[in-house]
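**Student:** There are structures below to look over.
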Structure 1
Amino acid sequence: MKQLIIKAIPSKVRKKIERDAISKFKKTSNFSNISYSQEGEDLILKRFFEGKDNGFYVDVGAHHPKRFSNTYVFYLKGWRGINIDAMPGSMKGFNEQRPRDINVETGVSMEKDELTYYMFNEPALNTFSEKEAKKKDGLRNFKIIAEKKIQTLPLNAILDTHLPTDVGIDFMTIDVEGLDLQVLQSNNWEVYRPNMVLVEDLKKRGLADLITNSAVYDFLTTKNYQLVAKTWNTLFFSDRT
C-alpha cells in the first residue's frame, strides 16, 4: 500500500518533498547528530568530510536505502553515489527512495562468476560466504530461508560501467558479510582510489592484533592506505597519496 501511495504522488511533488527533507536536514544538523549507520560510521565520516556539501560514494553491500546505511545521511546532504547489492529486488527500494543514485543489483567477486547466495530472515546477514552462512544459521533467531545462484562481477568492472566520467570517489564502504577482502582485491586501485575506505572485519580484533594479524589491514596498507578509525566491526582507512 505504501508503495502504491508513493507511485500515486506526482513527480514534481515527490521532488519538492525531497528538497524539503534535505533543507530540513541541513537546518537541524547543526544541533543534532543524526545517524542511520549500524555503529555510527556515518558520524565518523561526517567529521572527515565536514563542510563538504557535495560528494560521491560507493556502497558495496548497500542492503537498504536507509536502514544500517553509511551513505543515506550524505544523500540527504545532497551527495550521490553508487549502491551495489546482490539481494534480488533490493534495488527497487533504492530506485524509489534514492533516485539521484546509481543503483546496481549484482554480486561482487574476484571475477565474473555465478555464486550461491544465502538469504536470511534478517537480510543484513545475506552472504555469498558459505562459511559465514553456516555459522549464523540457527544463531539466536537467524535462519537461512533461501539459496539462489546469482551472477557476480569484479568491483572494477562495475565501476568501469557505472562510475560517471571525471568523478572521484570520496569514500567507499564495503560490508558483504565475510568476503570483504575479495571485494577489495577485485578493485583496480590504480584507477579507482577513494579518499576513504570503510570495510567490515568480523573477527573483532583489538587494535594491536589488528595491525599484526589482519588480511584486510595488510592489503590496504600495501595499497598505501592508513588505518585512521574503527568501530566494533568497521575499519576506516585513509588514502596516504
Structure 2
Amino acid sequence: MEARCFWRPGNGREAELRLTSDSTMDDARMLPTEGWQRLRAVEQKGGRGRSGAEWRSEKGDMTATWSLNQRILKRIDPGLLQTSIGAEIASRLSMDCKWPNDLMHEGEKAGGILLESGSNQESIRVGVGINRYPGEFGEAPTSGWSETIGESEAEVVFRMVDAAIASIAENHSRLPHLSTSELMASTWSNLSRTISTGIIASTKTSEVRITALEKSGELQILDSSVMENCGDVDGILMTF
C-alpha cells in the first residue's frame, strides 16, 4: 500500500523575491533559521557552483536558495541530502541526475544543486540554478527545462522545485520524516534510471560499475572484483 500526501510548502507562505541578486546563496544568509525559508531572484548576476566555480545565469532562468535548519543533518547525511534533492528535482522536471548534484538532459547540463554552511551558522543553504533554454557555457552545450517540460515560467519551475525539496526536508506536524532507508530507496530509483540509459563510469585507472547508493550519499562501485565506496566527485567520470 502506498500513501501520498499533499500540502503547500511553508503553509502557503511565499518565498522572498529579489529582482536582482549577486548570489542567492549569499543573500539567504540573512533568512531566519526557523520555518520554511527560501529566496528567489528574477536575475542572478554572480552565482557559483561547486568549489567556487562560476555559475552563469540568464534572466528568465530559475535561481533560488533554501535555508534549512542544521537539525536536518542529524537525520540525513549532507551527501545524501544533496543527492536526494538533485534526484527528486530531476524526476519532477523530466531530467536526469548526474551524481551527485547535476541536472542533465541528453548528456547536457541543465542545472545544479549546491549545499553550503558555516561552522558558526544554524542553517544549511541549498542553492538551485536551472537553465530555461539550451545554450553554451564555454565550449560545452547546455540544456534547459524548455526541452523537457516546455515553455514554463521560472515561477512555475520554482514551485515545482520548492515542492520537491519540501517533500524531503520540510517539517510538517502531521507527517513523519522519510527514514534514511526510504530516502535512499527513492533516490537510488531515480539515479539508477539514469545509470541504466548507458552511462559509462570510470575512475582514473579503469571502467567501473555503479552498484548502489550508501547512506552517506557515496556511490558503491565495483572495480574488477573489488567493491568500494566513492565520495569524491572528481574521482569518478560519468560519460553520457
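Laboratory data are not the source of any read-out in this text; all were calculated from the coordinates shown. This is a predicted model, so every value here is computed, not measured. Cβ atoms are built from the backbone, for glycine too; each structure is taken alone.
**Student:** Here distance in nm of label points 7 Å out along Cα→Cβ at positions 130 and 162 has been calculated and equals 2.7, so which of 1, 2 was it run on?
**Tutor:** For distance in nm of label points 7 Å out along Cα→Cβ at positions 130 and 162, the value 2.7 is produced by structure 1.
**Student:** Which of the displayed structures (1, 2) returns the greatest value of distance in nm of label points 7 Å out along Cα→Cβ at positions 66 and 218 on calculation?
**Tutor:** 1
**Student:** If we compute distance in nm of label points 7 Å out along Cα→Cβ at positions 74 and 90 for structures 1, 2, which one ends up with the highest value?
**Tutor:** Top value of distance in nm of label points 7 Å out along Cα→Cβ at positions 74 and 90 goes to structure 2.
**Student:** Could you tell me which structure in 1, 2 was used to calculate distance in nm of label points 7 Å out along Cα→Cβ at positions 34 and 58 as 4.3?
**Tutor:** It was calculated from structure 2.
**Student:** Any idea which of 1, 2 comes out highest on Rg/Rh (Cα atoms, Kirkwood Rh), for residues 42-177 alone?
**Tutor:** With respect to Rg/Rh (Cα atoms, Kirkwood Rh), for residues 42-177 alone, the highest-scoring structure among 1, 2 is 1.
**Student:** Sticking with this structure for a sec: If helix-only ellipticity at 222 nm (-39500 (n - 2.57) for each DSSP H run of 4 or more, over all residues; to 500) is calculated from each of 1, 2, which structure is the one that comes out at -9000?
**Tutor:** Computing helix-only ellipticity at 222 nm (-39500 (n - 2.57) for each DSSP H run of 4 or more, over all residues; to 500) on every structure in 1, 2 gives -9000 only for 1.
**Student:** Out of 1, 2, which structure matches 3.3 when distance in nm of label points 7 Å out along Cα→Cβ at positions 10 and 170 is calculated?
**Tutor:** 1
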